[in-house]
Structures are given as C-alpha cells and as structure tokens.
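Q: Take a look at the structures listed below.
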Structure P
Amino acid sequence: MSEVTFDKRLAVRTVGIKEWDNPVSHYNRCEPTPYRALEHLFRHYSLEASDQFVDFGSGRGRVAFYVHNRFNIPVTGVEAQEDVLDEAMNNISRYRRNARGVKAPIRFEHGLAEHYEIKPQDTKFFFFNPFAASVYMQVLANIVASLNEVRREAHVILYYPLAQYEVMMENTTQFEKHAEICVPKTDDKREKFLIYRWTNC
C-alpha cells in the first residue's frame with residue numbers, strides 16, 4: 001500500500017519532507033516514518049491497553065495517528081515546528097470524523113522536546129532522529145527522572161537510530177535492549193527499530 005493510500009485510509013495528510021523555515025539548532029527536518037516500517041514493527045511488537053505513547057518530533061502526526069488507530073491507546077505528539085503542528089491539528093479533525101470508534105485521547109503539543117513534561121502514565125517513547133544527540137540526552141534524562149519518581153515499565157523505541165543514541169541507551173542508563181527489528185527488503189542496515197526496556201520497577 002502506498003504512502004498516499006495509507007494516508008487516505010486514516011483520513012490524514014502526512015506525506016512529504018518539511019525543512020525548517022528558520023532552522024533551529026540541533027533540530028532536524030520533518031520526515032515521516034514509512035508506513036511499511038510501522039507495519040513491520042507492529043507485526044513483531046505490540047502495545048498494551050495500559051500504555052500511553054509519546055512521539056517526539058511527531059511532525060504531521062503519522063506515527064501518532066497510526067498507533068492511535070491500531071491500538072486505541074492515549075497518544076501524544078510533541079512537535080517544535082509551529083506550521084507543521086498546524087497541519088497535524090488539521091489532520092486530527094479529519095481523522096476523528098473517520099475513526100469515530102477509536103475513543104482514546106490523541107493530542108499534539110507545540111514546543112521543544114526537552115521541555116515536554118513526562119507524564120506519570122507515559123510508558124512508550126518513540127524517536128525517528130528528530131534532533132541531535134545533545135537534545136536526546138536531555139529528553140532521556142527527563143524520561144529517566146520520571147521513571148525513577150513513578151516506577152513503571154517503559155520502552156524507548158528508536159527508528160533508524162543514530163549511533164550516539166545507541167551508545168547513550170546502552171552505556172548511560174538502566175535501559176536494556178529488548179528487541180532489534182530490521183525492516184526487510186532494504187540494503188540499509190540502519191533501517192531498523194531498536195527497543196529498549198526500563199525494568200527498574
């Protein structure tokens with residue numbers, strides 16, 4: 001199924017790359033996670049009814065809408081580009097009319113990821129290289145602080161992971177590698193998902 005066709009199925013518009021109008025240091029452009037990669041991930045990995053999903057650098061909302069529609073769990077997208085966030089909000093209106101049976105909340109917040117306040121119910125954190133490793137370190141520190149304050153199992157999901165992200169996950173936190181899911185039919189060895197689990201419950 002093509003990207004456009006999948007968008008139509010969800011009644012959203014998420015296709016296309018969006019550069020920053022005024023580039024922000026350490027933040028990358030808006031680029032959606034391919035639907036084929038999401039389909040492959042969730043054939044091998046599932047979310048629970050008790051989960052709350054956060055997508056950092058959520059763009060127009062593709063991952064957020066996909067996860068919300070498939071699992072009917074609360075989803076939050078965090079996006080720094082204001083005009084891109086406006087597109088995500090327009091998508092919500094169309095999506096909600098199309099997915100009336102999916103009752104869980106879905107919302108988007110405008111702001112830098114390191115300023116997002118991790119909620120005690122947040123358990124799954126998704127990243128597709130939205131920013132530099134220095135910013136990721138700050139976001140990860142916020143996640144760890146929340147997990148230490150309210151103990152719960154949590155997963156960090158990295159798509160197309162930067163080597164610096166991997167080093168941080170494996171050497172500076174109590175997260176343990178839970179799964180490595182490679183996207184098929186590609187010669188690019190970085191096209192994979194790494195899932196890290198926090199078990200200090």
Structure Q
Amino acid sequence: MEKLDLTKKYKTYFTAKIKPEIVEIEAAQFLSLTGKGDPSGEPFAKNIEALYSTAYTIKFVFKQLDKDFTVSKLEALWWFDQARFGAFSLSEAPQKIPRNEWEYRLLIRMPGYVTEQDVKNAIQTVVAKKQIELAKSVEFYTMTEGKCVQMLHVGPFSTEPETLEKMNVLIQQHGFQKNGEHHEIYLSDFRKTDPDKLKTILREPVK
C-alpha cells in the first residue's frame with residue numbers, strides 16, 4: 001500500500017503564498033502537547049521529543065497494518081495572557097511580549113484513521129519502552145480553523161513581525177476579527193536549517 005503523505009493530500013493546509021491570502025481550513029486531528037516558555041529552551045525541545053516519539057510509535061503500529069504514513073510537519077499555536085499584558089496587534093505582540101511568557105500548543109497532524117485510543121496506546125509504549133515521561137502529557141486534539149488569513153514567511157523568526165504586518169493589512173481591509181490562536185507550521189526543521197532559509201506558514205483564524 002502506498003504511504004500516506006498528508007502534505008500532499010491536504011495541499012491547501014500545508015502550503016501558503018509569499019503574499020497574504022484568505023483560505024478555508026478543514027477540520028483536522030493532531031497529537032498535541034501544551035507548554036509555556038522560551039522556544040529556545042530545553043523544556044521546549046523535550047516537549048518536541050515527546051511529541052515526535054509518540055508520532056513515530058503510532059506510525060510504526062499502522063505500518064504493520066499496511067496503513068503507513070509520513071509523520072507530518074511540526075506546528076504550534078501561540079498565545080499570551082492578555083489580561084496581564086494587554087492586547088497587541090499581530091506584529092506588535094512578538095516584540096512586546098517576553099519569549100518566556102508565551103504559551104503554546106505543539107501539534108503534529110494525524111491521519112483520519114488514527115483514534116484517540118491509538119494515541120493512548122502509543123503514549124503507554126513511549127513511556128514504558130523509551131522512558132519518556134513527558135509523553136503522558138501528549139493528547140489527541142481536534143481543531144477546525146475555518147476562515148484564515150495566512151502567508152509564507154521566509155527567513156528567521158525574528159523578522160516574522162514584518163510578515164504579520166502584511167497579513168494585518170489584509171485583515172483590516174476586510175474588517176475581520178480574531179477567531180483563534182496564532183498558528184505556525186514549520187516547513188523547515190529549525191534545528192538544522194539556516195535561519196535565512198527557514199520557511200514557516202503563519203496563519204490567523206478570522207471571522
């Protein structure tokens with residue numbers, strides 16, 4: 001059986017243009033793990049390890065069932081405590097809010113045939129065989145973003161405000177309002193890729 005590649009099956013979800021655009025994003029299911037803190041810190045890296053260990057465990061189980069799939073790109077939702085820090089525009093928030101105050105939900109998209117019980121079984125395996133206790137925090141998560149404004153950001157994360165400002169212009173032109181958390185899809189492995197060559201989809205759910 002041909003290996004399922006979600007990036008090819010759901011091209012709209014995993015692609016973006018180098019200019020702001022309005023898209024409709026379908027419902028999807030994920031492995032998820034939440035946290036808070038600087039993404040350059042060790043806890044963030046450990047969370048990624050736990051998430052990927054669970055994803056690959058699920059992959060190997062389904063490979064034995066002739067339902068092999070390619071493990072998807074890492075994604076994350078990002079937000080901060082607005083009651084504490086106040087509200088900022090898309091482009092202002094990354095510059096105004098300290099990195100260690102951001103909360104996040106790491107995501108790896110799963111095929112539709114993976115169930116919540118499959119995820120629970122995989123977590124038990126990861127904890128027992130790999131001794132990765134953080135896997136106990138991994139959960140099965142569903143999300144429907146619907147209408148979004150998105151754009152492909154090319155370059156280091158530090159220059160994202162420039163891309164977000166372009167997106168914000170389109171959002172203001174259409175009178176859209178925020179309808180979900182800031183969403184990033186990491187098309188490049190930021191642990192190995194030159195910062196100037198990083199490709200990241202920036203997505204903002206709107207209504």
Structure R
Amino acid sequence: MYEDALNKGYGQSCRAAFLLKYLGCTQVSVLQGGYQAWLAAGLPTTNEVPQPESSIFRLHPQADMMVTTTEMLEAINNPEIIKLDVRDREEWLGLSSSPYNPDFCPRKGRIPNAVWIEWHRFMNCDSEITTLRSPAEIREICQSVGITSESIVYVYCFKGSRAANTLIALEEAGITARNYFGSWNEWSRDFSLPIDSTVK
C-alpha cells in the first residue's frame with residue numbers, strides 16, 4: 001500500500017493496510033516514505049493500468065486487532081490499559097471535533113483518561129521525504145506518556161486512519177496496540193458515552 005506521503009491524507013494507506021489485515025489478508029505492507037520516497041530513489045514507474053486476474057477473497061476477520069466501543073468504555077477507568085489519542089492538537093484540546101471541520105461532530109473533547117501523542121510525532125515530518133522515526137525514537141516518545149513494550153494500548157483518532165499509521169510505528173518499535181476504529185467519529189455521536197471536554 002502507498003500514498004503520496006505518509007503525513008498527508010491522514011494515514012489513508014495505513015488505514016487501507018489495517019483493514020486488509022483485519023479482513024485476513026496477511027501479505028500487506030506500507031511503502032515507507034510513500035510515493036515521493038519511491039520517486040526520490042529513482043525507482044521505475046508506469047502509466048500502464050494492470051489487468052489483474054479476478055479471484056475470490058475469503059474473509060477471515062481478526063477481531064483482536066480492533067477495540068469495540070464497549071471495550072473502550074470498559075477500559076476508561078482501568079489504569080492497566082493506556083488509551084492513546086493521536087489526533088491533531090486542536091481536536092485533543094476540544095477546539096475542533098474533527099480534522100475536517102470544527103463542528104463536524106456534535107461533541108468536542110477526548111475520551112476520559114486518555115493520553116496524547118500527536119500522530120505526526122512518530123514521523124520525520126521536517127525531512128524532505130517524510131518517514132517513520134527510528135524504533136528507538138518511537139520508544140522514547142511513547143515512554144513520555146508511560147507506554148512500554150509491556151503496555152496494553154488502545155489507539156484512537158477520528159476514524160481509524162491516523163491510529164493505523166500510529167500502529168505501524170508502534171509495531172516497528174516492538175509495541176503492540178489495538179485500533180479503536182470507530183474512534184471519535186463514533187464516540188462523540190453517542191451521548192450516553194462520557195467525554196472530557198476540559199481544556200488541557
């Protein structure tokens with residue numbers, strides 16, 4: 001899977017890769033640095049449109065890759081489970097409900113007892129070609145909020161894309177996590193679910 005660059009499009013190639021793995025496709029990878037890294041390396045490209053042979057893909061959902069809303073709710077007051085919010089700063093602060101529009105969702109804020117690392121921090125965004133940071137750098141960033149290789153981590157963003165991007169970074173660093181795929185887009189629309197809307 002690839003996209004133009006890893007820090008554009010809110011992690012869409014990572015979201016697609018995550019969904020394919022969830023559905024049971026084991027041979028999935030994401031191109032480090034995206035299409036721009038491929039071009040910068042002088043690797044071949046083509047304008048030809050491939051005509052793949054059709055086949056039947058049998059679904060084998062991997063339920064343990066995802067966190068359900070019920071599981072996230074049950075984890076709120078469990079200090080053994082780290083709830084990692086990787087949304088942009090404005091969303092974490094409760095100034096915007098989504099990356100698309102401040103009032104896209106009915107509520108702003110965060111899941112109670114979550115910790116925050118903006119998804120961009122796991123990448124070298126200041127480089128000409130954005131790539132994931134080294135495993136050692138990722139582990140250091142995670143340790144700042146108490147995440148280690150032994151932690152149970154539930155990651156969320158707005159709709160699972162930036163969380164999927166983060167999952168790849170964490171996996172590279174030897175940290176296992178699960179994606180709350182419904183994320184803020186789902187959580188904020190259910191008024192029975194608690195939120196923390198205080199400015200941090």
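Q: Out of P, Q, R, which one gives 19 for relative contact order in percent (Cα under 8 Å, 6 or more apart) as computed from the coordinates? It would help to have the intermediate numbers written out before the result.
A: Values: P: 19; Q: 31; R: 25.
Structure P accounts for this read-out.
Q: Matching task: 47, 29, 20 is the computed value of Cα extents along the principal axes in Å, for residues 90-169 alone. Pick the structure from P, Q, R.
A: Details: P: 42, 28, 20; Q: 47, 29, 20; R: 38, 33, 18.
This value belongs to structure Q.
Computed from the coordinates by the stated procedures, all read-outs in this text should not be read as laboratory data. It should be emphasised that the depicted structure is a prediction, and the values quoted were computed from it without experimental measurement.
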